[in-house]
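Chemist: Next up: the structures, one after another.
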Structure P
């Protein structure tokens, strides 16, 4: 049974939050919605401009939202995202690095291009956004929070997921190491590692049999709703997590 959707409690009141890959129906759009419900001003970004504009219109009913198109594989666009957010709201308080790319392919058949694209979006894209916003945090006088979206696949093996697992394990390591670099500036960097969060795109690219197998590994016998992952990301972004940095929090009911 899916639990009741909880109301907001102003956990991010007055904060400016940037969310990457927020135009779809997955965790990115869910966390953008939750941030607005928690009182934040939100900048959403995505590479797909039409879907991005549609999502901004939808979310505008909840609060102040601004859309900036961004391909995280492009350093110039990442810089423009940070500059555009500051130009719109005057500062940035939270960066949520949600952009990532998956897929299923055996290592025996995987091409260099397939490997590189997953790594470039999922890991290097997270690095680019982290570097850019850290420099902005320092320019603002320090403070701020970054929340990265990793995956339990960064810890656990799954056939056909070598590129995605390597990228997400890299996000975990990036989270831990960059947190130490950022600590002297009062910046916190943490990550979530969801197991299985259900949304239409995942259902489209994953077979029913595999989804059923994955759901059976969860203690609740179901996938998480994207907003259940978003709730943990909001907590990590908020002042309630003021002493947490370099942590990877599993958002999972999965058992061995």
Structure Q
């Protein structure tokens, strides 16, 4: 795994919802190496531990990385205060990304803040992507137009029925045809997605969300139960072995 630490200028800082922010950073060397599904560790002044943020978009031509994150504590609240023109030190690209085959029609299933890591996949797949994205309500919907711009068939579901399909994303996705599945979101959603993939007998890859302190497998803070090729359980690490895993290896 090749990664590097760079100070990167914040080119764009937008607020998407009451607690979700959209940053674009100038980091050509990191953008050249990144793939969809990987993440970065962002250093904040006064904090010992970096904050792990999924890579939402990669523009190698412009040399930029895009991060869409939600305020979930003091660190991300302070990150949200950064303004255009300031610099952030980021360690990236980290982890393993999605095994994208541009020729395969792929179902992308995202829930809440699990949606941003899938946008890079849609950018590669284009019209071969079916993005089924779930949110609590209409006010929480993010990146819908961004997915549409990639050419992906984009479907929205909300828990309260205030926008799009009223119900679970997996119930919505059952109507679609696909040859592979990528998903990121809460564990109950990932379980249902895995069942759907097994019913269709198609490969399924899940991006796990976990607290990651170091991002390189040194601190052991993101240990997670996995299965080896013989079905025996062991502990791997989301940051180093993932965050994207073959669904057959994941213990949910």
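Throughout, read-outs are computed from the coordinates displayed, never taken from laboratory work. Everything numeric here is computed off the predicted structure, so don't read it as measured data. Cβ atoms are built from the backbone, for glycine too; each structure is taken alone.
Chemist: Name the one structure among P, Q that distance in nm of label points 7 Å out along Cα→Cβ at positions 60 and 84 of 2.8 was derived from. Can you show the working numbers first?
Modeler: On the way: P: 1.5; Q: 2.8.
So the calculation was done on Q.
Chemist: Here's a follow-up. On mean count of other Cβ atoms within 10 Å over residues 68-75, which of the structures labelled P, Q is highest?
Modeler: Across P, Q, mean count of other Cβ atoms within 10 Å over residues 68-75 peaks for P.
Chemist: Sticking with this one: Of the structures labelled P, Q, one was used to calculate helix-only ellipticity at 222 nm (-39500 (n - 2.57) for each DSSP H run of 4 or more, over all residues; to 500), giving -13000. Name it. Each step should come with its number before you reach the end.
Modeler: On the way: P: -13000; Q: -5000.
This value belongs to structure P.
Chemist: Sticking with this one: When mean count of other Cβ atoms within 10 Å over residues 44-51 is calculated for each of the structures P, Q, which structure yields the highest value?
Modeler: Largest one: structure P.
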